[in-house]
Structure I
Amino acid sequence: MNPPQSFQSLHEEAEWLVQRYFPRLGTELVNLFLQEGKLVSVESQSTLIREGQYIKVIPVVLRGLVKVFIASETKELLLYYIEAKESCIMSFAAGLHNDPSRINAITEEDSLLLLLPTEKVKEWTEIYPAFNKLFMELFDQRYQDLLQNIQLVLFHNLDERLLHYLQERGRHTHKPVVELSHRRIAQDLGTAREVITRTMQRLENEGKIRQRDNGIELV
C-alpha cells in the first residue's frame, strides 16, 4: 500500500499507518484503535515514560523512534529501541499489573504516537486473539533484545559493544552516519565520554569507522 503524496491531517496519516501496519488485526479493532486512542505528535528528546510512573496509556509508535533505557543517579543503559509499528512492551506489562514503570522512554526523533488506554488494551487482549498474539510477538522480540544486551555486556569488550551499538543505531535510523556525540553514546553504553573517545579512535585506526564533522560513519 503506497502512501498518498500528502496527508490532509495527522488523523488521516495515523489512519493510513494503522491500517498499513496492523492489517491482521481486522477492521473492527483497527477502528477501535483510532476511536479510543489519543494521537500525539512529539518532538525529539521528549520524555514519554519515567521510572516509577504508573502507566495509564500505552504508546504505539506510528512514525519516529523511541529509546527505552534504565538509569541511576550517575549512569544510563540503553535497553532497546521502539520503531514504527511497535509498542513498549515493558509499559504494557507494568500497566497490565498496575505496577510502576521500571524503565524510562524518550523519543529519539520527531515522532507520531497513538496512546492507547491501558484498560482498553487489557480488554482487547482478552477479546481479540490476534491482538494478544501481536503483543506476545513483541514480548519475544524484546526478550531477544535484552538477552543480546546482557551477552554484550558480560562477554564482549567495549570495542565490540560500541561497534554493535553503531550498527544498530544506523539500522534503526536508516542513516549511513550516526549523528550522536560521544557523550550521548557514553550514556547509552553506561560508561564515560573519555572512554568512548579513546575507543572511537582505536576503531578508526583499525579502519572500522570514520569520524566526520556530522557524525560517525561505519566502514
Structure II
Amino acid sequence: MTLLSIVVFDDFSDIDLVLPWDILSRVKRHDWKVQVVGMGSTHRSTLGMLVKTDERLNSVAHSDVVIILGGEGSRVRLNDPEFLDDLKLDPQRQLIGAQCSGALILERLGLLQGRTATTTPFAVREMQAAGVVLQQRPLVVHGNVATAGGCLASLYMTAWILFRCIGVADAKQIFAEVAPVGDDAFWAVIERAVTAQIRATNVPNP
C-alpha cells in the first residue's frame, strides 16, 4: 500500500490542496490511497472551503508520502507545539513535499538544514531570515525532500511524487488527462524540470 497524506490546517491555500489531491487521486491502483489529514475533523481554507479530514495529523508517521500545504495558516502552525509534535516526518523513508509557505514548516522541523529550497515570493524574507538559501525554481529536490514555489508549482511537485512512486511513463498518462489541449510544451517543461532535480540528487527514476 502506498499511502499519501496531504496536511491541512485552518487558512490553508485552496489551490495547494485541490491540484495535487485531484491529480494524485487519478492513479487507479488498489494499493494507492490519497488522504487528507489535520488536527481537527474539519478545516476551513483561506477562501472558505470546508474540508473534512480522513485521519488525524499524527497518522502521518505511517504515510509513504506527505505533502504540507501553504497559505496564511502555515505561519500560525509555526508557533503551535502540538501541531509540530504531531507532524512526525522521516525523510529516510518518506517522500516529503512542501508547497509554497509550507516550506516554513519544513524549516522549523529542521528538514531544510543544509539544503536549498524554493517558496512563494511572499515567504522569501522569512525563509532567508531562517538561513535557508533559496533558488528561483518551481521545484527544488534534495533526495526525498522537495519544496515547490508558487501555487501552480504544485504541478511540478505532484509530478515528482508520481515519478518516484509509479514511474515517468505512468505519470505522463496521468498528466495527459489534465493537460491543456494542444499545448505540447506543457508536459515537456514539467518533465524536464522534475527529471533534472531528481538527477541532481542521484535518485533514479523508476
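Nothing in this text is a laboratory measurement; each read-out follows from the coordinates by a stated rule. Computed from a prediction, not measured in an experiment: that's the story for all the values here. Cβ atoms are built from the backbone, for glycine too; each structure is taken alone.
Computing distance in nm of label points 7 Å out along Cα→Cβ at positions 129 and 153 gives 3.8 for which of I, II?
Details: I: 3.8; II: 1.9.
Computing distance in nm of label points 7 Å out along Cα→Cβ at positions 129 and 153 on every structure in I, II gives 3.8 only for I.
For distance in nm of label points 7 Å out along Cα→Cβ at positions 81 and 137, which structure out of I, II has the highest calculated value?
Structure II comes out on top.
Using semi-axes √(5λ) of the Cα gyration tensor in Å, for residues 113-176 alone as the calculated read-out, with 33, 15, 9 as its value, let me know the right label among I, II.
Numbers: I: 33, 15, 9; II: 26, 13, 6.
Matching structure: I.
Which of I, II yields 15.9 for mean count of other Cβ atoms within 10 Å over residues 17-24, as computed? Before the final figure, lay out each step's value.
On the way: I: 15.9; II: 19.4.
That value comes from structure I.
Among the shown structures I, II, from which was the value -15000 of helix-only ellipticity at 222 nm (-39500 (n - 2.57) for each DSSP H run of 4 or more, over all residues; to 500) calculated? List each step's numbers first, then the result.
Numbers: I: -15000; II: -10000.
It was calculated from structure I.
Out of I, II, which has the highest value for volume of the Cα convex hull per residue in Å³? Let's see the in-between values first.
Values: I: 136; II: 114.
Checked I, II; max of volume of the Cα convex hull per residue in Å³ sits with I.
Of the structures labelled I, II, which one yields 11.5 when Kirkwood radius over Cα pairs in Å, for residues 57-104 alone is computed from its coordinates?
Numbers: I: 11.5; II: 11.1.
Source structure for this number: I.
When you work out distance in nm of label points 7 Å out along Cα→Cβ at positions 169 and 193 for each of the structures I, II, which one comes out largest?
Max of distance in nm of label points 7 Å out along Cα→Cβ at positions 169 and 193: II.
Work out the source of 1.6 here, i.e. which of I, II gives that when distance in nm of label points 7 Å out along Cα→Cβ at positions 25 and 49 is computed. Mind showing how you got there, number by number?
On the way: I: 1.6; II: 1.0.
It was calculated from structure I.
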